[in-house]
Every structure is written in structure tokens, then in C-alpha cells.
Structure P
């Protein structure tokens, strides 16, 4: 190619700059390595927040807060997965297995609130807003042109957290009042705010040791897992007084959807598993987040169907003893029991429910129960995938079959004495 004689090369504007190292006055950006380090820290932090939020599903007393919290856990897990995928695109292999100094300690400290009110307020008023600010700073440090894929991911994570923070601004429990006033949780919020002020994704020391909570500032008894809670307007009962099988269609239908409302206990046990299995791969926690959210959705479905039939949540007895029974098992036994025993053996009963609803022309109940069966198929498959891996990770020599039979024996004990001794049948 021959340039016209009138063409000046390079253009005068280009010649006016020092070609090597020239950059716009407003331009600044971090290196790829620095960005990867910060994204790795962000992913590790997201994972810890998913774990601690899952643990607090049991300790938060408000039903409607539990429903939202489950959605947030799943949204946060999926957002973390998006960050991980971007890290893999940047050729940062194995980051899901890395321990980032200070991140697990921060997650533990933030989880050690004295009660559910304090945890909720600090989580949504302090922790998430502070992290939103960190993501905004990351965007300012990162090149918007060549690192646009990272910007897309970070904006998505930020939008997820902004939606959650906005929800809590307007939140008031629907079924009961707050158990503690704002001034009664102010000390915990203030301490968490001081901690979060020192946390930075681009700091060499992510969570300085001198900023960490002292044992006296943390709850001595981890309330998230230790005690399952319900709204004070709910009536707790080990024995509902209901028959195991209804005599009429209306009674049978009521029992089906009443039992669905009690799936909140199932979700809370999954949250406990998610928190306790820090050694397991990230993919397991991602699957558990989905499983947990599904079970809360099933409980909400039970509440909604009973409401459609004229029965409110506060009119029915709530059970928590099954959660307590499962806490006496190891996380591995608990997961095996729940997926390969309880869910795997429920299909015959659930399909009978579908036939019952179909024969009576109950389209709503039919649809709800059919969706439930599809979800349970997914959950049972998770058991087949992850129980063998749990056995290997926790160095248990039993076969999947042997562990399943052991868990089947545990649930048989509970059924034999159901329900009075359900919380006391298994001791560590």
C-alpha cells in the first residue's frame, strides 16, 4: 500500500505524545494479577457469607425474613459462581480451593451475632453496604475496556446486593414484632461497622488481626445453628394432634400442605450442613444453596395453599424437633439421611397425592405437588452425587449403601417413637 504524498505518518496528534508509555491523564488501572487477587478475595468472601447466612436461617425468628434470606443465599451463591467463572477466564486456576488469609476469620466473626435481630441488621445495614462500596471502588480501579467482562460480573454482584439492602430498608416482620429494638442491637452494629471499615479487597492484609473481634465481643453460643426459631405468634408443638392420615379429601389435602409448611425445618438443616462442611468443594455449597432455597419455597407453597383454603400460618402448630434431631448427627449422616432416605423414599406418597388431587379436579394442588416431585428428583440426585464425595472428604470407610442403611435405621427409631422423642433419639 502506498500512502498519498499528502499523508503525514504518524499523525501530528500522535507525534505530540511520547509513544512509549503515553496514557490519558484520567486513565489508571490495576494489573491483571492485582485484579485476580482481589477477585479471589471477593469469591472467598462471598462463599463465607453464603455459609454464615445459611447457618442463620435457623436462628432468624421471622418467617418472611427466612423466605427472603433463602432467596438471597441462592442469589449470592450464583453471583459467587459468576465471579469464579470470570477468574477461570483470567486463567486463575484452582482459586476455589484457596484459603485467603483473614476471610474465614471475618466470616466467622460476622456470624457470631448475639441473636437474629442483631445479625439481620448488621448483615443488611452494615456488611452488604460496605461490600457494595468495595465493588464500586474495584470498578474505578479496573480498566473498563479490556476488563469489561469483569465489570459486567461486578456490576451484577453489586446489583444483587443493592436489591437485598433495599429489601431490608422496608422490612418489618409480618407475623410478629421485632424482638429487639434498634438501640438494643446498636452495639453489635457499631462493632461490625468498625470491622468493615478496615476491610478492603485491595489491602495487603484483608482483615487485620488487631481489628478482629475478641472472644468477649462474639456470642459465646453460636445462635445461628444452636437454636431454631419461629415467630412468637407461632405455636410450637411436638405433637400436632393431627391424624397421620386424613379420612376425607379435605383432611388429606390439609395434611399434605401442612406437611409442606414444615419443610422449613428441612431447609434449616441444610443450612447447618452448608455451614459445617467448610472442607467440601465449592460446587457442593452451590448445590446446597439451591437445595435450601427449594425447601423454603416448598414451605412457602404450603403456607400459600393453606391460605387459599382459608387457614393462616399462625393458626397451625409449628414443629422444630426434627431439626433438633438432625443436629445430633454429623453433617455427612444428615445429608445422606435427608437425600437418600427421606427424599428418595417419598416419591410413592407424593405420586399418590398427585393422583388424589387429579381425581378431585384440584388443579392448584395438582400443580404444586407435581412441581415438588420434580424438585425432589433433583435433590435425590444431589445425594447420589455428593454422598460418595462426603465419605471420601471425611475419611469414612463405609460404603454409600452402608451409610444409607445406617441412616435408615436412625429415621426408623424416630418413626417408632414419633414424635415425642424425635429430638432425643440420636446422641453424638
Structure Q
């Protein structure tokens, strides 16, 4: 299939990478599910992992320890990663004894480490016995990208837990690189979700994140920077104890497939198509210019009467009247809201825009420097007969939410 990293996913994450790689901090990317092991026909998350290495041909190490180094699991890994321009390898630690120095040499020579799913208890037992836990910590500090799915995501946090044989869920002490806890498969396994909430409620494990299949949490250092997904409808949740109950707060990931929707790469584009692409791109550039000028009347003049506006939370607004209200509210909250364009791609009436959104939350009519934000963002626009018929925003709004929560709490 693909022998080089997809231009599509590279475009999606390039502006994120430019911000992140400036920092000399390790990356940890924890998947709730999905990737090559659960969704072999959807490798968007795997592409994303490879991109974080910033290497043309990264070396990738698969650790299937939690799954007992099962041959089928290892075969799945190679089937997927042999499609990419990378150097895949694996280690079977539960079946073979590898001298510590050799193990350290192999692990620390990698660009990306992916830890498979299975039993988190067994994983931690084997890693502590072999000394891999100490080597992995060194790899993190050295800047090697760490990642994993299910048990391979749980292991990076302080608190883990084990599927019961006696119906009693027990805490497992994990690596502790990241605070709190992590629950994978949050949409597929009701018993796991229920047990996770009960353990948080009882105080046996700390608060954390419930993450659905196809969603990943991307940490830089110990700070959660990005939430991304390979499915447009997948979600993650902050799960924590508040007073006498456990609460869930929904987090909307940035969908990595945005360009797949907007731009199907063709080998041939004729001259007439090029003319249309230029026209549509210019229409969208003019629309963005009006956004930055806060010209709501001009924006509405460029949209069709039945146009749809979908914000980054997935909430849609239809029709001119409601759209005017939506723009007025946005620009009241953020009087200096600005879209910065870094790249635009157009195809078949769909235009994809990549860049950043920035602004300041106005509090009590004041614009304070401490309330500024700037976040990576993407937009798609559907253009028909010279009018915008659909405008959709994709962004990680966590920094904005924090500003709003701070304002509401009066801190």
C-alpha cells in the first residue's frame, strides 16, 4: 500500500510538529485502542506516531510483552509497518533472556517504541525482572517517542489495574511517567468503564482519562498537549472524583482523517480542475480575511442561505440568523480572534485549511495578556457556486476551556 508516510497525514500534523519539536522533551502517545492491532485498515494513528520521530526512515521497536509475545500479534505489526518507510523490529522478553547491556543497546537505538496490549500486570512483572523499566525511562529522557495501546498505554501512568479472575479489580503500580490513570476501550467494554469509575470513587486509583478506541493522548514531557483520533466520532473523557461522585468531562479530539475527507489524491488533474481549485482557494482565503476583520455581514454574504457551521465541539449552526448569532457570540468572547493560515489544499469543491487560531478571552470587558491562547487548528470548507455551504472547525480547545474555567471559578 504505502511505502512512504502519507502526504495526507503529514499535512495534518506538520504544524503541530513545528511547535512540539522546539521543546527538548520526551513524547508519550497513549492509545485507547485502534491502530494496527485493532484497526488494520485504518493506520492514521500509526502514521501519526511515525511522524513524531521527525526521521525520514525511523527505527520502530514493537514490545508485545503484555500479550505474551504472541506470534499473531507480532505478525500484525510487521504487516502494518512494512507498508511504511521505516525499519520495524521487535523483542520477545517473556520467552527469551536478553542480557541487560544488549537490551539497553537495542532499545536506546530506536526512534519509536510501541507497546502492545494485553495484561498490564504481566507487562510490569517482566519489565521489572529484565530491567526494561529502567531502560524505558532512559529512552524517554533521551527523546525516543514512546507509545502504546491498551495495556501499552496504561503502563506510562502511575496507576494501572488488572482484569480480575475473581471479580476483584486490583491496582497495579506502573511506570509513573505520567500522573494519574488511564482507561482504554472506553466505548467498547462496559465492565472496564464501570470498574474504572468504581476504583476512582473508592480512591484505589487516582483520577485519569477514559479513552475510546481510535483516540490517543499525546504528551510532551508530562503535559497533555494534543488529543487526536482516527475516527471522526471518537472521544476521550477526563474521569475524576468530585465530592461524593465520579464525573466525566468530554474531550473532543482532532480528527486525523480531515484531509482524507477533503483531498483524495489523484494522479492526474486537468487544467479545468486547476482553475476550479484556484477559485475555491481564493474564496476561502477571502472568507478567512473577513473572519480576521470580524466582518460578520461580509461572512454571511459569502455563505449560502442553507449553510452549516460546525464548531470544534461538533455543534452545528444552520441558517443565516443563527449563524450571525454564533459569530457575534464568538467575537464577543474573543474580540481579537484571528485565523493564521499555514497551508491550504483544495479538491472537488472541498478546501482544507491548516494553521493556528489565536485570540484573547475577554473578561469583564478587559483583554488581558494572561488570557491569550494560540492553538493548532484545521478548517474545511465546502464551496458551491462561489458560496461557502459548509464550514467546519477542528481544534484542541483544551487551552481555551482552561481559560473559561479559570474565569468562571473567579481565580
Figure out for me which of the structures P, Q the number 19 belongs to, where relative contact order in percent (Cα under 8 Å, 6 or more apart) was derived from the coordinates.
P
Comparing volume of the Cα convex hull per residue in Å³ across structures P, Q, the largest value goes to P
Please state which of the structures P, Q yields -10500 when helix-only ellipticity at 222 nm (-39500 (n - 2.57) for each DSSP H run of 4 or more, over all residues; to 500) is computed from it.
Q
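Every number here is computed from the coordinates shown, using simple stated rules; none is lab data. Since the structure is predicted, the reported quantities are computational estimates derived from the model, not experimental observations.
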